[in-house]
Structure P
Amino acid sequence: MLQGRTIVTMEELFGRPARRPRRPSTAAPRRTPMLGLFAFLLSAGAAVICGYAIAGASSGDWSSGTLLAYGAIGTGAVAFLLGAVAALAGRGRSWGAAAMVLAVLGDPLVLLNLLGAFA
């Protein structure tokens, strides 16, 4: 059976042919739109925070209005960047593009300049 050889095949040892290793799949994995959706929800949250900041500043509470406006600016910037990554990487392109538009339009600095231009 072995006849002085040092290399033994699986068929000689177990009486059946060895299994071939599986080849890795060549199909691209499916990309989920979760990043774009998360960016959109984050930009919607930034727009809501901006609304609370405007309402707080309009009622005379300048300190909380300013603090909320800074939070809305930071949240909107993160949402814009995540939307850009989602749109460029194909992880929810339409959600990412919508998140970028909403993050820009919901930014307090943009609203201040836009409303000041029309006043």
Structure Q
Amino acid sequence: MINDTVTIVDKERGRSVFFTRGKQTFEASVYYSLGGMNYFTGTAEPRGFYLSVSPVERSEKNGITIKTYAAFSGTKILVEPAKRFSKKGLNANMFYLDENNDKFVELLNHVAVKAGIVV
């Protein structure tokens, strides 16, 4: 796992990890998507498990954590096609959240360059 993890968040169909590099906070997620039409890109996306990385800004106010994204600042890739969600499939893909994983490093560097962030 990432060494300087801030928070791990379990979701119904995925898991997110918040971590910092320098002054920037990032969210990395492994999650299951039902796929379908992506109206932003005009393409059909397959069902399966995805890895995503996005720069985020986190703040707390009155005991509530708020995370803010800049539109289109993150990216995702399909890491395993799957016809249906399973906890076993999710757990089998958690190794993508390792900072030594090539796909994770590639996505983090891509997002950082796109946003002009030095990591």
Structure R
Amino acid sequence: MLKALKLPFCFKYTVVSNPIHPQKELNEAIVSLLTEDDIDYIYIDGKQPKWYERQIKKSLQGRGISVRKLKTVRDESHPAIRLADALANVVRLYHDSPTRAAKQLYERLRSKMKRNRPH
């Protein structure tokens, strides 16, 4: 993970606590996170359920983004998905049960992150 910090990237995340309607929350999170106009591709983890992919496509269409830009990939074949999984795990651990190691990693990631506040 520490070597990955030297790579040129940034990431966004949002925290949703105990969503009553996960599909609705996912849609709102996607809309709030996708603020760029020059999106080439959006990769999602292939392990996600089909409703997840359909919801993302619906959200993309609502923003006028071609659903052809959405690609489902397996983390074994795509290093960016592995990095995204690792970042998500650090953020989740920091917010759910912050250990000393999680806090240290989270602090190191601060320069790379853009956090959206829950709505």
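Figures for the structure shown
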| read-out | value |
| --- | --- |
| If mean count of other Cβ atoms within 10 Å over residues 58-65 is computed and equals 8.1, the structure in P, Q, R | Q |
| Given -14000 for helix-only ellipticity at 222 nm (-39500 (n - 2.57) for each DSSP H run of 4 or more, over all residues; to 500), calculated: source structure among P, Q, R | R |
| Comparison of P, Q, R - label where Cα Rg over 2.2 N^0.38 Å, for residues 34-81 alone is highest | Q |
| Read-out relative contact order in percent (Cα under 8 Å, 6 or more apart), computed value 39, structure in P, Q, R | R |
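Bear in mind these aren't lab numbers, they're just calculated from the coordinates by the rules spelled out. Note that the structure is predicted; figures quoted are calculated from it, not measured. Cβ atoms are built from the backbone, for glycine too; each structure is taken alone.
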